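> Each structure below appears as structure tokens.
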Structure P
Amino acid sequence: MTGPMASAGLGPFVVDGTRLYSLHQVNSLAGPDKEQIYSHLLLPPLLADYGIDLDTLSDAQGNRLVTFTCPDGSHRVEVDVRPEIGFPDPLLYLELSDTPLNQIEVALFMVNDPKSERFETDRDWRGQRTKFGTFRRNLPEEVRAMKAGLAPGQVRHGLRLSRALIPMFEQFVSRLGHDYYLMEPLSYHTAILFERLGCSYVQGKRKMEWIHQGFQPGASLREALDGSTPFRPADAWRTSRGRSWAIHDGILAEPWHGIKMYKRIGKPARVDTFPGGVY
């Protein structure tokens, strides 16, 4: 790195002789320095595919397409990459934060295929935000999205980049001096995906095992797949996406919460609460 950055390789993040351990420390830096650090949260091949220069973070016309929201004094960062100016959805969106116990949490990440059809699951018929369908829902759009192969919370198909994001997170967090990071899955299928990517549970593993048992023949959740809504077909138990839609529809009779996961750097956990399950 140039300027005050003392490490140009993959070693610790160091500025003016001080090693950085938190996002709060990064956010206290001058704008160019913290952007240089947060640029390590970008996927160069993805930016190249969409004509975004990794040095300028702009397209060929000079339009800035990458935004880092990381104000001085804050303990969090948002990374928003757009495929073009004015596009309604991010190509890549990341949100990381410090925890009160000086850990790093990947609070949210999403990748959208800008060429795929958009579903208005994020707004209801009045245009109000649904907050991933947790606060209010747009049922007709959810049905369309589900039939198109999307999972709860998605407005577009993704680009299947989760396996590329995990090593990127690991490298970034490791350079901040941590040997693991936290993640909070916002839905059942996301928790199963995180398992497949080597994550384990801080809390919620027993709940995930209970859910799996509930979808077995004769169990309560399996019996509740009665076709009473479009999100509860009899065969929804077969896939993580089908189960996730049923859970999103309230089949648990309680909100989806209490699941916290972690990923240890370089050490896959090999947890599997849905043996043989497919997406």
Structure Q
Amino acid sequence: MQTFNTINDIQNWCRDQKRQGKSIGLVPTMGYLHAGHLALAAEARSRCDIVVVSIFVNPIQFGVGEDFEDYPRDLRRDSNLLEQAGVDALFAPSVREMYPVGYGSYVEVTGEITEKLCGRSRPGHFRGVTTVVSKLFNICLPDLAFFGQKDAQQAMVIEKMVKELNFPLQIIRVPIIREADGLAMSSRNVYLNPDQRSQALVLNQSLQKAREAIMAGERDTDRVRNLLQATIGTSPEANVDYAEIYDATTLADVKEIDGSVLIALAVRFGTTRLIDNLIVEVQ
């Protein structure tokens, strides 16, 4: 595996791969990799000739008081994991490399899709995401880019950006990877103490209860939302940021559950904010 730290070097290398007729799969990450990230890399490996993984903790998607400084980092560990996974290239730039002094260009997707859920509770977050992802697309020249379903809203925002800005690539969503007990894998899980880790299981439990209610015929969005809240409320440390149900394609409001809906959660345990979601299809 080759490791690149500068835009010029990785871009030239990717251009050379394209000249050879090879397809490139890109997996953008912030590092501190877990099995969910490795599933993205494995999916890229199965679909593309060349797999590039980026590791960059992007400061402009963090708000004031969020965990940019504390976000877990271990590049040596991550590099070893990617080598074992058969990744071809790692792009690990510095903040100064990505955002030189005087940097002032940003990409922003507007509308309902960025105004709800994490867009509401983390102002400016998605502008940071779409800016860095658009830069990575231009730098690494992927044919396919791979994102986890755990960050469902992020994937939707990026899909909209790709379509509307005519990026010549396809976004591939990869299902959520969970621990054996159902907790969605996240780099932030490392923040949880043992009691919080146990209580965090209520996220997946609440999603499954909501799914069961819908499959049993419940169609009233408010009643399903109340079920989510009540289930999460059994965890003493859980502080709900949001527990919502929206159209799974547009994030439009739904009063009666029909078609494909996204059930999305963001909950704090202590200072650790975790997200999870589930898409439910009804006929």
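What follows is calculated from the coordinates using simple rules that are stated; it is not laboratory data. Note that this is a predicted model, so its numbers are computed, not measured. Cβ atoms are built from the backbone, for glycine too; each structure is taken alone.
> On mean count of other Cβ atoms within 10 Å over residues 37-44, which of the structures labelled P, Q is highest?
Q
> For mean count of other Cβ atoms within 10 Å over residues 101-108, find whichever of P, Q sits highest and give me its label.
Largest one: structure P.
> Rank structures P, Q by Rg/Rh (Cα atoms, Kirkwood Rh) and report only the one at the top, that is, the highest.
P
> Computing helix-only ellipticity at 222 nm (-39500 (n - 2.57) for each DSSP H run of 4 or more, over all residues; to 500) gives -7000 for which of P, Q?
P
> Where does the value 2.3 come from, among P, Q, when distance in nm of label points 7 Å out along Cα→Cβ at positions 237 and 261 is the thing being computed?
P
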